[in-house]
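Structures for review follow.
Where a number appears in this text, it was derived from the coordinates with a stated rule and is not lab data. All values derive from a computational prediction rather than experimental measurement.
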Structure I
Amino acid sequence: MIDIPEDMKAEAKKYRALLIEEVAAYDENLLEKFMEDEDSITEDEVHAALRAAVMDMSIIPMICGSAFKNKGVQFLLDAVCRYLPSPTDKEGIKGINPDTEKEELRKPDVKEPFAALAFKIATDPFVGRLAFFRAYSGRLDAGSYILNNRSGKKERISRIYQMHSNKQNAIDFIEAGDIGAAVGFKDIKTGDTMSDEKHPIVLESMDFPDPVIGIAVEPKTKADVDKMGMALAKLAEEDPTFQVRTDELLAKQLFLGWVSCT
């Protein structure tokens, strides 16, 4: 970020006034200040009014930037935090109680029973299988138990991590609205719902398209059969669109998936 050049200050002030005039409809105090003394309006007041307009879906901010050399990326991330709705701004998420088969609402509140959805599975060379999930309600402490509503089995969450790229920061708990990763699962798949065992709920899962291409593979030697099988199984676990089958006619393993053309 740099200061506005002298020859552009007048134009910047003009467009700032137009912006404030547009968002003032969402803040009466801001409108009064704008009419009386535009220079008395603070940056925080503009942010608050702009957020209200974005939340009402009346204004869509346009932010310049480029992923190349991270130009404007930090500004974009700041804007996401400032203007877009947080999980606590939502009414909640609906799911089905498997015991009653009735729809229930889980609010984004730590006082609600825990409910989360696993959206990614990855294998880490140091901690093993990592399940990435979003907590929609309640709180989950490291070392506690959850119910996997697909398998119907309890799972102990040995550790919880806050992820930053490929770095793992161990944390003691995770709350409604947070995204984290956990280890300790014996059976977990993408799209599984995790919940408080006394308050089960099944959230809407993810539908994955059927594969469009298949390729037959075989190891170079018989000694590599098990290694290849383990490698393919690992890929299938991490990518729900990747499938592994055995073709009895060809007596070979097939892996099926999607092809990206670039």
Structure II
Amino acid sequence: MLKEKQISISVVVTNYNKDRKLTRCYLSIIEQLEKDDELLIIDDCSTNLESKNILDSINHKQLRIIENEENMGVSFSKNKGVFLAKNDAIVLVDADDWLPNNSLSLIRKSFTENPHAWLIFGDYFRVSTIDESIVDCSFLYNANQKNLDQHALAKDWLLLGVSPFRRSKCFSICSFDTRFNRTDDVDFHRRIITTPKFEAAYINSPIYVWDCQEEGNNSNIPNKDILFSQLSGFLFYYKNLKGWSYIKFVIKLVVRFLIFNLSSKA
């Protein structure tokens, strides 16, 4: 019996002024790397002295640090890291988040066992200043179709924005849209999962730690970003939401539009 080929992973960390959180992120990843894995840190022209000192101090044979000459935004940094990665299996990590122990092993195993999967998603830890909880994403997976359940996802978008994926599959369809500031991942996933022949695999275990504290990347997302995301994905929600769920979506969309319109005139 032929031995299954080992899947190698490229972890891409996007950083901008994350200071000691970058160190925490780096340490959570580097010890999990196997022989042909790599870690890329894309620094988006950090201005904080502590961040610069950390970038200068960390060193590892499987680490590459790429610095943008000017601040280009997280979507640009993600795309840059993915295009520069040497491996097809991509794991994106925000610099203020980190990976739990054994995360890369679980991801590698899932990629190996699901050779046709474009994207791998799993449960994750959600950490705030108040508490820590596990977000269970099992309801998003339709095992019969080997796919994300688009109806469930439209009702409750709990898909992790940094879900691991195969570059050869996903980036053949689209990359992260640099017009988005903070909701680029939602747009990216909407376009990917609605592509014919798309397949996903689910890991019934936490594979990521999402830092939701006030200074985190995903706190206080501007209303205009959410509005832009929902408008661009309107057809997706129209197809997958029914009854009261659709009515609630439209009401929220109208309210966001009115708020944006009023704030623009202020």
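Which of I, II yields 147 for volume of the Cα convex hull per residue in Å³, as computed? Checking each candidate, the match is II. Given a value of 21 for relative contact order in percent (Cα under 8 Å, 6 or more apart), point me to the structure among I, II it was derived from. Matching structure: II.
Taking helix-only ellipticity at 222 nm (-39500 (n - 2.57) for each DSSP H run of 4 or more, over all residues; to 500) from the coordinates of each of I, II, which one would give -11500?
II
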